[in-house]
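Next up: some structures, all given as structure tokens.
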Structure 1
Amino acid sequence: MIKKIICVIICYFAVTVNVLGSDQKEILVENKAYINKYAKIFEVSPRLLASIIYSEHKLNLMPGESTLDYIFAKSGYNSSLGVAQIKISTAEWIELQINNKQSQFYLGVSISNLIKVSSSRSEVINKLSDPQTNILYATCYVAMILKLWGDELSFSELREIKVGITATLYTLGIVDSVGKTRKPHSSAGMNNFGKTSQEFYSSFLLREEFAN
């Protein structure tokens, strides 16, 4: 309740001084270089990555909420931060998995060299507050999801909604609240976040900026 009240206050002042955040399209264009850069490094579709970021800003962010999330993060909350709205706990999990050669999500030495385990929670928050690093972590997370689910999404009836399923796993978490990995299965479905991502991916919006 307190968060909602503060968010309303921030929105009011944002409108008053004309500092409201960019819309979904502008956010993607502003970060196009980072999205395409890391999509290439991780061998992930840049349009898939753009679809996820688009959905985060369309569905999960109110104007001014990014500032509020940062304040709450500094106060100890597990906030979602930055361009790709990554939770602090997810970023910490990514760092541990990507630097553990025994992990099923390990992506190799070249990737672990890009993402090091942070020395403190504050360091994680600062990393996620930087657009380039935030997109690096998001792309890594998508690549980890695809490493586990790739075959199911490429060679089953799910291939037509691959983007939507990947986005659904991104927002739900590849590991659930009790620490159980969400394993591939042919009956997987999309939530609203996944459907929105799939719709963007299939649309003509920003087609020239982000290829499949």
Structure 2
Amino acid sequence: MRSMRRLSSTGQRPVEVQLTSLFGRYDAGPHSANCSNPNFQATGRIQGMVRLLHDFGFVQQTTVRKQESQRAFVEVFPAPALVILFPCHLHSAHTHCRPPRYKHKHQRSWPELCSEWEIYRARLRSLECREPALKFSAEVRKQIGIDVAEFKGAQYKQFDDLLDGIFCAYLAYYFWHWGSDRTWVIGDLETGCVTLPTCDLPNCPLKVRAPLLAGPD
């Protein structure tokens, strides 16, 4: 869920500049969230969703209180979260890799797209062995068990959205499970902020590039 407190007519928010600096090298920088995009305008779907959340009593926070009942929402950006949660292991260290290129774009071949989607699916399945553990319902397990190569063109979009939905739901569960213990907040509520998981492996190159800042529980 992406929410925006302040948007300019053009350009990037400070948080997007920071994210590009940190994750651009992994091909995981954000698109600009500004009012030149109809989705971010007052009548767009994103601002409409934010108003709906507010109507139901949800409040935007930088972090979620650990394992407590609450009505809170945070702004997330899946691409850098994928970079963080799925590091590449080397013989004596680790690094971070680009997220899967599973989005349909004209310059990407269909076989490449299917392969990247399958990588994304495999990474989501690996979350069943992480903390917190992702648990698939029987119906969702069936849905992601398809051969995506059979769903070319417009039919592919539903399976693209399916994996994104699963991952964003897992991020919500992750933030609730850990609270601020393993949360990386980039930016602030006044100018815009994005909440990310942390990499807890030793000597993480991301920690060298930027400190991990988290709000209180």
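Read-outs: derived from the displayed coordinates by stated rules, not from any lab. All values reported here derive from a predicted model rather than from experimental measurement. Cβ atoms are built from the backbone, for glycine too; each structure is taken alone.
Comparing 1, 2, where is relative contact order in percent (Cα under 8 Å, 6 or more apart) highest?
Numbers: 1: 24; 2: 28.
Between 1, 2, the highest calculated value is found for 2.
Of structures 1, 2, the largest value of mean count of other Cβ atoms within 10 Å over residues 98-105 belongs to 2. A value of 18.5 was computed for Kirkwood radius over Cα pairs in Å; which of 1, 2 is the source structure? Label of the originating structure: 2. Looking across 1, 2, the calculation of helix-only ellipticity at 222 nm (-39500 (n - 2.57) for each DSSP H run of 4 or more, over all residues; to 500) that yields -11000 traces back to 2.
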